[in-house]
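Participant: What follows is a set of structures for review.
Nothing in this text is a laboratory measurement; each read-out follows from the coordinates by a stated rule. Predicted model only: the values in this text are computed from it and were never measured. Cβ atoms are built from the backbone, for glycine too; each structure is taken alone.
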Structure 1
């Protein structure tokens, strides 16, 4: 682990090659089985509530019904998460053909709302754990194997792929420090990590 601006960074961030390949994974990170959706800060839970009226037009009828019966978020202050439809897809997913996409991000990119999406989604496949010394850790999952292959094939470092996300969440100066460490870090693994 490396300490960058009082955030502990998993050193795999500097060696893993990763770039989403939506044509192959089909947005699997938004539809993982398990039942609990994306972790939310208290402020993000409020953003979900505030901006829901602008994004509900993008959602499929079955997700709207789940929201009607189960609500927008679950949990308590300090431990919120998005609701899932049938313990899989986040209720804020819409489908572009067979690819799962975020309705909040769509509205943001279309200039309809000022908030893009939760940081936990923005940073995926990284997980951020807040605390006295916060930790940012790479979380490999089987569904992201196409991203590992695509990143390795095109020599795209995980930190490069997540430039906009990391800069948005932690600031551009912090990201520049991460990139400096990545540039001097270890070479990429010979093969994709096993999942």
Structure 2
């Protein structure tokens, strides 16, 4: 009898532990990635990507600490309100969408800092180049149940990247020495996610 109890205890200790996980999917109608970049050292040009897909995996239904984010953006969805500029940004000078139609954030882990503030660190791939980047993230107004009974959460993530780190090198120097298109790009991502029902 004691032997059987001992064997059972060893089996329980040795067995792999599995934890329940929750899956959340991005609501594409309420998610976007915006960017702005300085032009001629005078003003900022901004735009957005209107097509985004992604998911978030959490260890529980109500805690996003250590959640894993995976997102992809259709680069063809770029929109800056000027068609000629959009087409130029899609060209080989910038995103080269014919060869690199998507940008991807993968293996991004959310780490809680204080109250509703987090950092999100993961691998961003643009134009075939992958760099590790970190976003400052705010969770907006907790977790809610919407009027249709779905569980939702929302986040705003901000970071700045150097586009040249991703082989987006287009641009010229002005006589003043200033870049006509700045290297630094400010990024703001707004994400609304919906919990997948079990």
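Participant: If we compute relative contact order in percent (Cα under 8 Å, 6 or more apart) for structures 1, 2, which one ends up with the highest value?
Facilitator: Details: 1: 34; 2: 23.
For this comparison of relative contact order in percent (Cα under 8 Å, 6 or more apart), the top structure is 1.
Participant: Between 1, 2, which one scores greatest on Cα Rg over 2.2 N^0.38 Å?
Facilitator: Biggest value here belongs to 2.
Participant: Determine which structure produced the value -3000 for helix-only ellipticity at 222 nm (-39500 (n - 2.57) for each DSSP H run of 4 or more, over all residues; to 500), calculated from the coordinates; the candidates are 1, 2. Present the calculation step by step, with values, prior to reporting the outcome.
Facilitator: On the way: 1: -10000; 2: -3000.
It traces back to 2.
Participant: Looking at structures 1, 2, which one was distance in nm of label points 7 Å out along Cα→Cβ at positions 132 and 148 calculated from, given that it came out as 3.9?
Facilitator: Working: 1: 3.4; 2: 3.9.
That value comes from structure 2.
Participant: Which structure, out of 1, 2, was distance in nm of label points 7 Å out along Cα→Cβ at positions 116 and 156 derived from, given a value of 1.5?
Facilitator: Of the structures listed, the value fits 1.
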